[in-house]
Structure P
Amino acid sequence: MKKKLLALVMAIAMVASLTACGKTATPTPSGTDDTTTPAVTVAPTTAAAQPVTIKVFTNLPDRKSGQGLVEQTIFDSYMGENKNITIEVEALDDEAYKTKFKAYASGNQMPDLVSVWGQPGFIDEVMNAGLLAELNTADYADYGFINGSLDGFSKDGKLYGLARNTDVMGFYYNSKMFADNGWTVPTTYNDLLALADTINAAGIIPVSMDGGDKWPLYIYITDLMQKIDGTGVMQKTHDAIANKDFSDPTFKQAADLLKAAADKKLFQTGFETTDYGTAKNLFTNGQSAMFYIGSWEMSMATSQDIPAEVRDNIKAFTMPTVEGGKGTATDITAWNGGGYSVTESGAQKAEAIKLLNYMFKPDQWTKLAWENGVCMSAQDFSQFATGSETEVQKEFTDYVKKATNLSGTPIGDMGSSEFKTATQDLTQELSIGTISTDDYLKGLADAIK
């Protein structure tokens with residue numbers, strides 16, 4: 001796994017040079033069994049005589065900015081090129097999406113093309129249940145997917161989805177607010193906690209946190225584990241889940257440091273019930289100095305819906321180092337998560353595969369996402385770099401370029417869906433002090449079946 005993650009670093013390093021690169025490695029899931037029936041190869045899209053409606057279920061509800069705008073732009077282009085095609089979009093935010101996805105899955109009423117997360121806590125059950133259509137790996141030989149980026153969407157050598165982004169976790173901050181108040185970007189975790197006191201004294205929220213959806217909290221734990229332990233965190237978590245044993249000191253220290261942040265009021269009052277949109281608005285409205293979330297929100301720096309005094313001053317830094325920890329500033333929390341799959345029982349399975357293949361042609365998602373400052377795709381986007389990218393685009397790219405280690409999948413997504421739910425609940429309870437660190441670690445072990 002470390003080799004695959006380091007391959008991602010090498011691929012992104014080429015992007016940072018702002019020069020075009022050669023062809024990237026062909027995505028090849030491990031363990032390919034040549035004796036199995038191959039996936040259906042889909043011919044290039046051609047005009048069909050009969051009208052076709054493709055139903056898409058997506059976790060990108062904002063269709064006017066960010067990734068939702070890129071997605072809708074691609075759909076509009078596809079319908080423009082294929083006059084017989086109508087794409088019906090149902091879009092919900094993450095948590096509502098996941099709830100309805102389960103309902104669709106249990107009722108065997110899945111739309112044709114769906115958003116998925118290539119992490120065990122989400123995708124394993126639907127792959128195992130045969131709900132996702134197998135894709136033909138050879139179709140993507142020249143699509144430039146970063147080596148290892150499709151592993152989470154694969155099982156037994158078969159491919160069941162395509163990764164959308166390379167995600168990096170960090171702290172967005174308002175650089176003008178920092179400069180006006182004489183604050184400096186923290187380089188250690190103790191500095192971050194001390195800064196919380198200073199910012200609170202100024203009547204400003206230090207960090208807006210989406211604690212209501214819970215998953216940012218367990219990513220925060222993963223981030224701390226990365227700084228405490230450095231290399232090997234992903235394997236250590238795999239071992240802990242396999243052995244039902246979270247007694248390793250890394251887990252306890254990370255849990256203690258999350259609790260210390262909450263106690264120091266690093267996050268807003270009531271963070272545990274704050275949803276994603278509200279947490280984001282606290283930052284974009286200038287009520288908080290920082291916002292803890294992933295690189296997929298880099299489009300804040302180009303969004304016309306955000307006041308210019310915030311939008312034009314957005315920068316980012318990754319989790320500061322932990323005193324005494326093995327991790328360095330260049331050991332970061334990053335992974336390939338969100339993406340798309342075609343459903344096996346969808347009414348328009350073949351047409352949905354054509355649409356998916358169109359979406360991930362390099363001059364579609366990758367080009368549009370990068371040129372609009374939306375995200376770093378899971379494909380080689382170096383050919384689209386111009387040097388006029390936003391500061392936050394350049395920063396996140398630089399963090400990956402210089403990375404000596406990447407965390408891989410966050411802790412809550414590395415087990416079953418039951419483990420994910422338990423991790424979310426336990427981490428939220430730990431952060432607000434309703435359970436102790438020892439109870440938290442015991443609860444993680446007990447959640448493994």
Structure Q
Amino acid sequence: MPRLKKEDLLKWFEAGAKPREKWKIGTEHEKFVFHTETFERVGYSGKSGISELLNKLAQENNWEKILENKNTIALKDDTGASISLEPGGQLELSGTPLENLHQTCKETGSHLNMMKKAMKDLGLSMIGLGYDPKWSRSNQKWMPKGRYEIMRNHMPKVGKLGLDMMLRTCTIQVNLDYLNEKDMVQKFQTSLALQSIATAIFANSPFIEGKQSGYLSSRAMVWTDTDPYRTGVPQIVFDHDFGYDKWLDYVLEVPMYFVYREGKYIDVAGSSFLDFMNGNLRGFEGQYPTIKDWEDHITVPFPEVRLKQYLEMRGADGGPWNIICALPALWVGLLYDPQSQKEAYDLAKPFMNSKILEEGRVSAAKFALGGFINNISIHDIALQMLKISSDGLKRRNNLDSRGIDERQFLDPLFNIVNNKKTGAETLLEKYSKSWNQKIDNIFVEDAF
């Protein structure tokens with residue numbers, strides 16, 4: 001097999017480019033699973049465990065099981081969708097790449113209904129939040145995936161909150177296509193510069209261990225102290241000569257976690273993929289990576305926006321059903337209409353600096369819409385973002401069977417921004433008033 005060269009990896013990114021008519025929308029969303037009687041998070045084994053739930057879902061819905069060491073660790077169907085397992089038993093749907101937001105929201109609804117039906121029989125339920133509102137790190141149950149064991153051992157060496165990120169957070173994400181390198185660059189720069197605004201709008205995690213955390217997005221706060229070598233806002237994205245080449249150099253500098261061989265994850269945490277490409281990886285001297293090794297490695301940088309063969313928007317808390325539909329709507333409206341894309345770029349331009357954005361990340365995590373980026377109100381930027389997105393969705397003119405276009409999915413976000421009240425602030429209000437500061441109420445009132 002010929003050795004993998006940098007030119008091969010550049011071609012890999014180029015292969016992601018697609019003509020506009022083939023652009024798709026891929027939505028991912030994670031949920032916390034809990035026992036309805038005790039509100040405890042669900043472990044892998046035993047009665048009503050994650051294993052039983054996944055096997056039940058596979059049997060009842062004809063999904064194929066993905067095994068690791070004879071454990072069911074994921075499911076996939078024939079449309080390209082998959083249900084995967086996060087480190088603390090959070091379940092994630094990685095949806096089928098779809099053409100419009102009506103299909104996306106329908107997929108979300110079908111998935112949640114399928115999950116609710118299977119969970120009800122097992123005495124389980126699920127909730128969409130950015131951070132576990134009740135249980136401590138020591139209460140969490142680790143899932144039996146080799147990759148997670150390696151990360152679990154490595155995380156405390158590079159940050160204080162990496163294990164909390166793994167065990168106690170959930171997100172919603174949308175994956176979007178690009179036309180060519182130039183289009184990728186503009187989309188990447190725009191979305192990275194505006195990602196903290198999305199964090200603020202979608203803030204939905206104000207509790208840690210049953211108490212107010214002091215942050216409206218505890219999830220976003222955790223990401224600020226996870227691993228500085230692979231998270232945050234890479235300044236290179238805003239360089240005047242940014243493109244596939246510079247992004248490749250960034251990814252190659254991100255330390256490895258593992259090499260996957262014969263069904264096993266081998267710990268090489270902290271090693272260099274460049275060393276691997278040169279045949280110098282410790283324990284693998286004289287061996288060279290395959291394109292599959294590269295595809296594994298591209299999943300271990302965790303910046304706020306990530307380029308694979310599409311762009312991933314990674315800044316939002318997990319949330320309820322209508323919020324899952326709203327996240328892709330926001331970014332599709334901004335980036336899939338040419339006029340909106342230009343307007344969004346112009347809106348984002350003053351913030352295209354990693355120092356400004358790192359400060360903005362903290363402000364958004366703590367204060368959400370009440371925060372500031374570069375001394376400009378996040379709330380004011382959010383309003384402009386929503387207007388640009390809404391106009392973009394109007395121009396897309398994708399109608400459902402009732403003749404209503406995709407702007408309907410932005411309604412929850414306009415409610416949040418116009419009322420200056422995020423999901424987190426709604427939860428805090430309930431916590432201090434009707435819940436009497438008893439966090440267990442969240443599992444009753446706010447479950448799917």
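Each value in this text was obtained by applying a stated rule to the coordinates, not by laboratory testing. Computed from a predicted model, the values in this text were never measured in an experiment. Cβ atoms are built from the backbone, for glycine too; each structure is taken alone.
Odds and ends about this structure:
- Which of P, Q yields 1.0 [distance in nm of label points 7 Å out along Cα→Cβ at positions 73 and 393, calculated]: P
- Value 3.6, calculated as distance in nm of label points 7 Å out along Cα→Cβ at positions 145 and 337, assigned to which of P, Q: Q
- Label whose coordinates, when mean count of other Cβ atoms within 10 Å over residues 129-136 is calculated, return 19.2 (choices P, Q): P
- Source structure of the calculated read-out (distance in nm of label points 7 Å out along Cα→Cβ at positions 241 and 353, 2.3) within P, Q: Q.
- Origin of the derived value 1, 7, 13, 15, 17, 17, 14, 9, 4, 1, 0, 0 (P(r) over Cα pairs in 5 Å bins from 0, in percent, for residues 113-264 alone; candidates P, Q): Q
- Among P, Q, structure where relative contact order in percent (Cα under 8 Å, 6 or more apart) as derived comes to 20: Q
- Comparison of P, Q - label where distance in nm of label points 7 Å out along Cα→Cβ at positions 209 and 305 is highest: Q
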